[in-house]
1. Looking at structures P, Q, R, which one was volume of the Cα convex hull per residue in Å³, for residues 255-366 alone calculated from, given that it came out as 105?
2. So relative contact order in percent (Cα under 8 Å, 6 or more apart), computed for just one structure, reads 28; which one of P, Q, R is that?
3. When helix-only ellipticity at 222 nm (-39500 (n - 2.57) for each DSSP H run of 4 or more, over all residues; to 500) is calculated, the result is -22000; to which of the structures P, Q, R does this value belong?
Structure P
Amino acid sequence: MRKHKSDRVITILTLLLLVIGLVVIYAIGPMRVNFMNAAYGSELEENYFFVHQLVSVAFSVGAFVVAFKFPYEKLRKFSKVVMIFGLVMCAILEVAALAGSGLAKCELGACRWINLGSFGSLQPAEILKLGLVLYLAQLAAVRKKEGKLETSDFFVPAGVYSGLALFFTVILQKDLGTGVAIMAIILGILFMSGIKTRIFMMILGVILVGGVLAIITSPHRMERILTYANGDEADNYHIENALIAIGTGGVTGVGVGNSVQATGYLPESINDSVFAIMGETFGFIGLMAVVMIFMILLSRILGVVERGEDMEHRLVAAGVFSWVLVQTAVNMMAMTGLIPLTGITLPLLSYGGTSMMFVATGLGLIAQLSCYTRRVVKKNEKKSYSSRGVREARR
């Protein structure tokens, strides 16, 4: 495969989303600080969240650049290592939580972060997402080439690692939102691998049954479902305030720094609820602009899936596409009341370092793989067989 120019739109849109998220955190960070200082007696400085977000953005840009520059052929050798490292970090988190160690950071009854002291915290589940993309893509591509895609040589290792990832996130960490993203990655790679429809539907059925069981066996998840179905405003406090925020924004928004919901009315205003705050700040036009940015970004990733010259590259792109698509869609739908509330961040926009950094890593990898796609010859365009023609950008 000859290398050509990367799809620069992927890079531009990734940076644009990071900047938009930084602006939003800069605007509502002081309000969040005031609320936390008053509610919890903390003594956070006014720019606490903005400074931390700025550091996260810097690390995310660095992760994007490294993923873009580091040759995939070398990275693929560590795909299983990344997967195992994510599982080990999840295991360490659970042991620390059971031991009551300060190493485990727990909130609202769930332990999902490893406390790194002054360096912040690390969410191991985000490592699992990237690990699954790399490992399953490589495993599926190799087994397909060997003619063993639909045998135990593929299903046993894929099932073990996927099952462990879901066990840690959904059962132990009580994080169904992340579990949904992981399920999407698994299904996206399986679908793109060309596995038989009958087998794919069976796997889909097993995953759906597992998801239903995870809900009905968990009191707090059932409570959310029943609360959503009930539709009572008092019970749907989070969703109601998210809708109030979006409705208050109207067409053009109330402007940067004028959010009311961010002062403490809307829970998780800088994390899971940032989409609603953006609706209040930038209005319907602003939200539609953000949606369009994500749609264009996803279409570019899909272009790599469709035109990748190597099956493994295409499967990696399919995994990242499914990851970003589902995580974005679930967050936006929850904040607009289309589905029951679930805790999941909006990629590159929500406050937090681990999620942002690993999504940026995945997108940086896609930017690299976009250098190895088939060129689309337009109608009436003469084919060029010169070295210059071959190296042209493929869009």
Structure Q
Amino acid sequence: MIRATSFSLVALLAATTAYADTRYKTEFGFNYSNPDATSYETALGYDPISSVSSGARIMTDGGEGDVRFEYHINLAYSEGNAVSLLKLQEAGSTAVPSTMFNLTNKSDVGTNGRLTTILDRAWLSFTTESTVIKVGRQAITWGQGTVFHPGDFVAPFSPNATGTGFKPGVEMAYGQYLFDSGADIQAIYVPRPETVGGDVSRDASTLALRGSTSLGMIDAALTIAEDRGDQVAALGLSGSLAGLGLKAEIVDWKLASGTADPSWLISVMNFGSLGEWNTTYFAEYYHNGFGTTSSTALDALPAPLLKRMSTGQVFYAGSDFLALGGSIGVSPDIGITPSAIISLEDRSAILGMAANVTIGDNANLSFSLFKPVGADGTEFGGRETTAGSGIYVGASPTISFTATQYF
């Protein structure tokens, strides 16, 4: 039924452009990284790694009355040895499908070029004063985290992501009921196959129910889910105390093969000034219940951790992290965001600095610089591929630039 509905939805969207508005986003970017001598990339002959890219997102939305629709087509072209490295990694990947349908087309242009076309949004919704029903490829964000997102089960952003304007879309059925008090209940069903082109499987899909309400000065959200064959319960709280913004979340996993320690986070945020510059700053502690020690080689990681890393729900294999960061408004048109993610086990870190410059009503430039700090065999210095191999997989010093224009 969902398969037929999705195909019907695409046909319907194509036939309803007369009732729609279309917007455009264009981008041009450059990315450069310099792996160290013991890195996996250097062992493969990729040092340094660079790419240039350009792309366009075509965003169409419209409808009549309570019935609305939206679809996005994303076009991107990349050129550089980063593309050939990606192709090599894809060839050996065993990642499970993240969506029900493969709506991505990749056309290779020589060794170092690739043109990618994605239908990234394609949904139809029906809305009343108290209900929302939405079916198709869409995005949803749950959880309380600022940097880490243990309560966000569906396609979360990585902790050091910079381009967070559009979350990847997945096929989903979504429903929401709004109470007069402001509380609400949301439900989602994300069907997925276990293998590319296979049938939808309960062991690969996500079914979740989330309720949120206000308890005095505290906002609370409770989520119960079955995600890829495992049971999940999450409780998130947010509020303020003495002028500080506080957020906390605990996510308890009951695995089909046993139990794992829960993941949780605590986040504190405040506002201030640095001379004439307005600032925000935060600190977030995150415990990864699936995590292990940084001395554990990649091929010895526990199966539950490997599963969550392969689904893109866990990004670092360690257990305990501290994230620090903020933003500095140098002027109405210039913002700077320093950041640091620190492994509390071995004190390795990723240090970052990003800047955004608004150059017009619908145009901006963004720059970012990330540098890992830590010795080989640490969380961010790099984990060994196999014990004794002398080859490590970890972050590399990276600089990037992106120019964006909306029409």
Structure R
Amino acid sequence: MAPRIAVVSTYKPTNCGIATFTQSLLNAMNGICRTPAKVVRLIESKSDEVESGSEVICTITEGNPLSMVNAANKINEMDVVLIQHEFGIYGGFDGDEVITLIEKLVIPSIVVLHTVLSSPTPHQRAVLLKLCQRATAVVVMSQIAVNRLMAEPDVDSSKIFLFQHGARSITTNPEQHHSERPIILTWGLISPGKGVEWVIKSMDFLRDIEPRPLYVVSGRTHPKVLEHDGERYRESLQKLIEDLDLAESVQLRPNFLENVALDHLIAASTLVVLPYDNSEQVTSGVLMEAVSAGRPIVATRFPHAVELLRQDVGILVPYRDPAALANAIRRIITAPELAAEMSHRTKAIARNIQWPVVAQQYLQLISNLAYERASA
């Protein structure tokens, strides 16, 4: 009999990376497992409690103890729970309400850490350590995250599992979407820290290339940024484009693309650039999808990129360095043989990061924990 699985996470219609991750993982697991997983959805307030799919069995509202108790009771009816963790998605100081939740659970719990900081504050470290101690298993998505956890003497290393962040299978043929101009692509939720401004500045160094490259930034502003700062960041990017007279070289496309349209855009791109400023980023879904698509990649040296793009899979550049970005972009655009080699290397990695492969790893761990509990 397949184990009954609950997943605690942000979830559709919330528009964030962890919600997308969870939906992709559930779709893949449900394609393998006969018993569909159920979702406990994290929301900020009652106003976010819109109608969801039948897989959502309850919600946890920030700062609402009753919703926490109700969720824990629902979860304890299942066999195993998968808890997605990021400090910003739970209520309380540094999201410490997650500790209240896990302490109420009597079934095996798998905590998936989307962030493992190199220098957490004392309270962040306390939350993380307590979460790892209470969890039955802890999943991270990069070796650097494993190393950071294992450096903590109070974390049981036998609990730690490394599963890659999954990626969709993107099989659109680039030749069917050929563009006359080289297309440099960044996509995803846009916010300060994404480093888009550094790529815009790099385009000033690439005016001599014919046909002139086009930098496309596709994606909405992150909802939390939109809530607190509106479109201030996007407007600053547009002003930078105007100040540098790059209207013909940069397009900010604020639309959300469904998978088919996004796949076509990725296929049309000459390369993908991830100019992130965040030196703590131990996982990136966009990076994994760029690899899955077999695109040449230029990225700053954030931890997940350093780990995944070694051995000439991509080109790594320093943070906030338009000249270095321009040099890397130029190398790929002006050397088709280099671009082809990079695409070949990324495709070799892509086979092991598809969502069905990753989902099978989660299901094996879940089955093991459910069996151990039943045998105890």
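1. Label of the source structure: P.
2. Going label by label, the one that fits is P.
3. P
None of the figures in this text is laboratory data; all of them are computed from the coordinates on show. Just so it is clear, the structure is predicted and the values come from calculations on it, not from any experiment.
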